[in-house]
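K.L.:
Some structures are shown below for you to check.
Laboratory data are not the source of any read-out in this text; all were calculated from the coordinates shown. Because the structure is predicted, anything quoted here is derived from the model rather than measured.
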Structure I
Amino acid sequence: MNTAIEVRGLSYHYPPKGRLALDNLSFSVAADECVAVLGPNGAGKSTLLLHLNGLLPERPPAVPQIWVGGEPLTADNLDRIRQQVGLLFQDPDDQLISATVAEDVAFGPQQFGLDGPVLESLVEHSLQLAGLPGFQDREPHRLSHGEKRRVCLAGVLACKPTVLVLDEPTSDLDPRGRRDFKRLLQSLPGAKIIATHDLELVVDLCSRVLILDQGRLVAQGATVPLLSDEGLMLAHGLEKPHSLLHRHPHG
């Protein structure tokens with residue numbers, strides 16, 4: 001198996017000496033796999049995602065706990081890992097910082113030394129991938145929530161990551177926006193790790209599920225059998241998706 005992300009024995013306390021947010025997590029994600037991270041609020045989902053591209057902890061540990069494409073995440077290669085692991089925040093307003101869409105999408109690649117026509121072409125291509133052709137001169141704060149999310153995704157894609165990490169990518173979207181964004185995610189290559197409460201999105205997109213509760217990995221496995229286990233779902237603050245209510249777990 002060609003592994004995109006591997007996590008080994010990952011634990012994390014919120015400083016200073018705060019509660020245990022992640023408790024000895026170990027799992028891996030293949031290079032072309034789409035995996036969901038599920039669990040109740042406070043389970044540690046967002047904290048886990050922030051670790052995957054080195055935004056947490058504040059300093060990478062001396063002994064690596066995360067490998068990206070077989071390379072351990074360390075203080076020395078943090079910038080390179082962050083280019084490979086593209087993180088889409090839950091709230092697009094936390095990610096949009098510039099006066100125009102083009103400037104926002106260009107920000108990441110500029111940090112890696114791109115400029116001029118090559119950068120312009122990359123911005124145009126990334127906006128097309130995200131379903132926003134011709135949006136270069138638009139002002140981010142005037143866009144709809146769904147459009148803002150796509151601009152953020154274009155900015156992530158412009159860095160050409162090998163892994164996409166998405167935190168609640170369909171929250172606050174109307175049904176059409178959810179469908180459109182789901183189609184967009186289906187069209188993108190590479191590994192995807194999605195923390196979400198949108199279980200229908202998980203059924204449609206994700207081959208495998210990780211369930212977190214109180215910072216622990218309490219279950220992992222193929223999507224349909226796991227989400228069809230009503231006892232397991234209810235025990236961890238989740239519900240069986242409507243689309244699986246009348247479906248046999250193995251059919």
Structure II
Amino acid sequence: MLKVENLEGFYGASQALFGMAFAVDAGEVVTLMGRNGMGKTTTVHAVMGLLAARRGTIEFEGQRVDQLPAFRIARLGLGLVPEGRQIFPNLSVRENLVAASANRTARPSPWTLRRVFEFFPRLKERQANRGNQLSGGEQQMLAIGRALMTNPKLLILDEATEGLAPLIRQEIWACLRRLKAEGQAILVIDKNVGALIGLADRHYIVEKGRVVWSGPSSALAADPELQHRYLGV
């Protein structure tokens with residue numbers, strides 16, 4: 001579904017990505033893991049067209065997208081839950097959800113307001129509240145719901161549980177497991193190694209803008225030294 005090869009990205013004259021390469025297949029949950037500042041969010045920005053790729057290729061369902069503007073990439077079926085949530089603070093929960101809602105890929109059972117409210121009952125209770133009146137956990141649910149309302153073929157989550165209380169984190173992980181069970185392809189960036197091993201099919205560890213290890217959850221779980229070397233604080 002998504003294939004990234006030899007990706008190089010720059011912020012001005014400073015290079016941030018050095019040949020990034022990974023793939024996500026239909027129905028898979030895949031992670032990008034690594035310490036802060038290693039290029040994970042930069043990679044997501046390049047995939048979504050928010051950062052121009054200097055070299056390399058990004059393909060989505062066989063189509064080159066690395067030279068497309070962000071809005072066209074989103075319309076192809078990539079949905080982003082950005083780091084920091086970035087919901088619209090002065091819009092209500094309902095308005096946030098419908099602002100970018102679409103079913104361009106003609107999904108037979110599309111995400112609708114009713115379905116998102118069933119998925120996140122707390123949002124239904126808060127649907128008239130503005131975004132800036134929600135708790136951090138509710139804002140994260142809203143950010144996920146907003147992305148789902150675009151009916152993405154691939155859902156990308158960047159630090160979806162960062163800064164949340166443990167109970168809210170558990171709720172988010174449970175939601176992602178439900179999405180996986182429904183066949184939703186997901187690319188996840190997060191620091192919770194244990195939860196990611198339990199959720200994802202495959203992992204890519206990123207170090208200084210390049211992939212230094214990739215493999216299934218079973219291999220990552222069986223190698224605590226590898227976890228300590230690249231993921232430990």
Structure III
Amino acid sequence: MKLGKWIGGGLGWAFFGPIGALFGFAIGAVLDSGEVKVQKTTQTTRGDFTLSLIVLVAAVMKADGKVLKVELDYVKKFFIQSFGSEEAKEALIMLKDLLDKDIPIHEVTGQIRQYLDYSSRLQLLHFLNGIALADGYVHESERVLIQEIGIGMGLSNEDVNSVVAMFSNNLQSAYKILEIDPSATNEEVKKAYRRLAQLHHPDRVSYLGEEMQKNAKEKFQKISDAYEKIKKERGMV
């Protein structure tokens with residue numbers, strides 16, 4: 001497995017701690033082959049983000065006690081769009097290996113919280129919600145786990161609920177996305193939108209590469225759509 005090649009941007013902190021331990025089989029192969037120079041650093045790379053994503057995807061897929069084909073298909077499609085066919089194939093091999101392992105969520109999210117910037121953690125949570133909804137229904141165990149992951153990664157309750165609400169399409173969800181109450185003033189609506197638009201801007205995860213940024217743009221668009229829905233309902237200019 002050419003792990004050093006498909007990771008692309010290299011690896012730093014994810015090679016160590018609980019995340020590194022979970023990928024021990026692949027890491028050992030890379031170290032033996034000398035394909036990638038491993039140096040512990042606090043700077044997050046695309047590889048660090050990707051390994052974190054694969055670990056959390058495995059945890060969510062196992063949350064309801066069964067791994068559905070529709071979920072695997074969703075993940076495969078996402079990996080192909082994000083990494084290309086060859087790299088996606090290797091990512092899926094790693095994912096299937098993790099599905100047979102116990103994942104220490106508290107330790108994993110603690111490592112992610114320590115090293116990954118806030119906007120990238122929000123992006124991880126967005127991906128996980130999409131996977132949970134792949135079969136058209138978010139099981140209660142999946143919902144609870146995603147909430148636990150969000151809080152464990154150091155995200156605020158408001159931001160976690162905002163990301164979850166992005167997967168609904170009604171006025172109530174629009175307010176949750178902007179993290180405001182329906183009784184908020186028009187000025188408060190505008191202020192909330194500006195804050196979230198800055199927090200979720202795709203440029204904040206530019207280091208992940210063009211394909212990952214496309215996914216970030218989809219999340220950003222949901223914030224804009226929520227704002228427009230509220231503006232229309234209120235007759236705001």
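K.L.:
So Rg/Rh (Cα atoms, Kirkwood Rh), for residues 110-189 alone, computed for just one structure, reads 1.00; which one of I, II, III is that? The partial results should precede the final answer.
P.N.:
On the way: I: 0.96; II: 0.93; III: 1.00.
Going label by label, the one that fits is III.
K.L.:
Could you tell me which structure in I, II, III was used to calculate relative contact order in percent (Cα under 8 Å, 6 or more apart) as 18? Don't skip to the answer; put the middle values down first.
P.N.:
On the way: I: 25; II: 28; III: 18.
Going label by label, the one that fits is III.
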